[in-house]
Each structure stands twice: as structure tokens, then as C-alpha cells.
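Participant: Okay, got some structures for you below.
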Structure 1
Amino acid sequence: MSIKKSIAAALKQNLLPGLVLQCFALAIVLVYFFVPASQPIYAWFGVLKHDYGFAYAFFATAFFGGFIPFIYLWATKRIDSSQSVLALFLFYVIFWGLKGIEVDFFYQLQGYWFGYENNIKTIATKVAVDQFIYSAFWAAPTITIPYLWVEHRFNFRACGAALNKSFFLERIPTVIFSNWLVWIPAVSIVYSMPQDLQIPLFNIVLCFWVLILAVLNKK
């Protein structure tokens, strides 16, 4: 499949779920700013993140990005019977836990560079660095390649053989485009939140995004 066809397929597959997800994230932010009764709930998550830092990022992201999607895949019998359920469970939880620490560090780095002001210039700058540098050149490849490894049943040799020209010229660009389609609006919403609430909101969006991908894809 050509890169144009791959991107067109990604657009067709991800546009509507992406819009639903973005509306959901926006609703969370609007509730935070305009529904005073919700403040204790948000404050509780903010305190947890502030008190436990990277430990919170690891366990929360492992739970929302790894544990919940894995339980869904297992409960709906979408896991290949030839694969080790325990190995897949450990992969999902540990992989996303480590990604949570990475994203938390990146968000803090962005805050150090650009501040935490809730204005268009600051948010736009963070979104640009996030999506067109961090996500395009690091996050997308370092998520796609481990998942390719899982597809090949944790076989390093088979995974290495799959890292061919087509993978880098078609699959990675398609992943990057799909990522932009959903996460440019999503991280714009995330960066509008206070520092200690950015990772909790990221976790919720991530959870629904991974679940949507699980529903859309047979494998």
C-alpha cells in the first residue's frame, strides 16, 4: 500500500473516533473551569500527582494505558491464543508505565522551557514542540517498534527483519499522521490544564485512545 493510501485509510479510520475523543477531553477541561462542584475531584488527582511525581506517572499510565486496555482485549477474546497472556500483560503494563514517566518528564521540561501560562502562545508552542519534534521523531517510532515486536511474538530476529524500507517509509509516517490527527487537538487541551493535572488528563485520553484502537483493529 502506498503512503497516500495508508494515510487516507488512517484518516478514514481515525477521524470520527478522534473527534469523539477530543470532545470528551474538552468536556473534562470545561467541567474543571466552569463547574465549581467538580474541584475536589480534580484537586485530589492534582495532590496525588504532586506528592508522588514520577511514581504516580508510572502507575497511573500503566493502569490507564496498559491494564485497562489489556483487560478489554482479554475479556473480548482479542488476544491470539498462541501468545502468552502473562507476557502480553507485563508488556502492556511495564511499557506504558515507562512511557508515563517519559511523558511526565517531557511535560515538565516543556514547563521549564516555556512556563505554565494558560495563553495561546504558550500552548501553541508546547503543542508544536510536542507533535512535530517529540512525537514525530521519538514517540511514534518508540511506540510502533515495540508493538511490532509484540506482533512478532517477542521475536527479535523477526521484528528486526520487519524493520524494512516499507516500515519506515509507509508505516511510521502513517502512525505519525494518525497521531497528529488525534493528539494535536488533545494535547492542546492537556496543556491548558494546571501542571499537576496534565498527566491525569493525558492518562484519561490515552486510555480511551488505546481502547478505540482496540475496537477498530481486529489484531
Structure 2
Amino acid sequence: MLKGAIFDADGTLIDSMHVWKELGARYLESVNVEPEEGLSAKLYPMSLEMSCRYLKERYHLRESEDEILSGILGIIEGFYRNEVTLKEGVREFLSAMSGKNIPMVIATSGDRELLTSALKRNGIAEYFEEIFTCSELSTSKHEPDIFMACAEFLGLNPESVGVFEDSLFAVETAKRAGFITFGVKDGSNIHQWETIKSTADYSIETFKGGLNYEYSTDNSRF
């Protein structure tokens, strides 16, 4: 049924969302400072710059805010280059898609270089024909531009292309644009999972098993 596929990366293909919640604690530990309980919840709504200011003021760090930001960015880079792993069953799933000659691309809000490094290290870069990033297209996934650019690259209409996303707002955007939507469960979207399931055309709780399982098709067009 699918003629092409667009995959999000963070939280969909790679198990990376948790590092964003851990950044503050990881940084403090790197400078031998004990993080407070509940730090991640306090920093989560903040931008990186706001988080750096909070850490500087709350812990009376000798490092400047710019130095703190540089340290945090280094943690992110190290994580993507050396630590991040695939979500369970991803390689098997992509292999099955490839076996059906379904062309695949990535649409990400993340950094191209770091993502490429993570994909290569985990042995799945070869499955994707191209990577599209929100920053390079000057857009976000609140708008359909990145998904439309992917469909244009694939030479396909949205109604024949699947979009695999773990974020509710991205699923909503892709669905409004006419794509076939697949909501992907992740530890970071548990609180929205039921809404994602009821919004997407299909829902995927795990990629394990390749294509040999049933999707939740309450909203399916097929």
C-alpha cells in the first residue's frame, strides 16, 4: 500500500529523547556538582540558553553561560556520535521495508551531521535516500513543508507516502497534509500515546517483528 516512507529520527528510529532530559544532570556531574532532585522537570520547558542561565545561578558555577552551553553541546555531540542506540526492531523493520522496494527518507528537527553519524554507527544509513532537516528548510514540523519536500524528492503524492512520527503535533501536521500517518510509541510520549493512537492512521508500539504484525487501524483509509 505504501509507495514511499518518511521517518522521523529522534524517538522514532533512535532511542535519544531521554538524553535531552538528562542534559542538566550530565553537565553538572561533568563538573563534579551534585544535581538536585527533579532537575530535569525544571529544565525541560526551558531553551538551552535558559537552562544554562538557571544552572549558572542555581549552582553558582564558575563557568560562564557560554562555557556551560558549550559543555552541554559537547555532551549532545558525544551522545549522538558514541552512545545513541536504535529502538528495538528498527533494523529489522527497515530491512523489511527495503525488501518491498519502498524508498525511504528522513525528516528531522535535529542536526544532519550528528544524525548521520548515529545512523552510520548503528548500521542503518544505507536504507535512506536522503535526510531533510527543519533548520535547512527554515521550517518546523508544525508546518507541512518538510514532509512535502520529502514527497517531492520521492516523486510521490502524499496519499501514497507513510510518515512515521512519535510527536503528536507532527502526526497532526502530516495527516492534515494528506499523508498516511504512523504514530510510534516512545518513552517520551506515554502521556500522549492514546491521543496519538486515535489521531494517526496506524500506531506502532514496537518495530520488533518487522512488518509481520497488525497496526491499529481505527482511522485507516484502507
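Participant: Using volume of the Cα convex hull per residue in Å³ as the calculated read-out, with 130 as its value, let me know the right label among 1, 2.
Facilitator: Numbers: 1: 130; 2: 120.
Answer by label: 1.
Participant: Any idea which of 1, 2 comes out highest on relative contact order in percent (Cα under 8 Å, 6 or more apart)?
Facilitator: Values: 1: 40; 2: 24.
Largest calculated value belongs to 1.
Participant: Comparing 1, 2, where is mean count of other Cβ atoms within 10 Å over residues 56-63 highest?
Facilitator: Working: 1: 22.0; 2: 13.8.
Max of mean count of other Cβ atoms within 10 Å over residues 56-63: 1.
Participant: As an exercise: helix-only ellipticity at 222 nm (-39500 (n - 2.57) for each DSSP H run of 4 or more, over all residues; to 500), calculated from one structure in 1, 2, equals -25000. Which structure is it? Mind dumping the intermediate values first?
Facilitator: Working: 1: -25000; 2: -12000.
Derived from 1, not from the others.
Rule-based calculations on the coordinates, nothing more; no lab input. These numbers come from a predicted model, not from an experiment. Cβ atoms are built from the backbone, for glycine too; each structure is taken alone.
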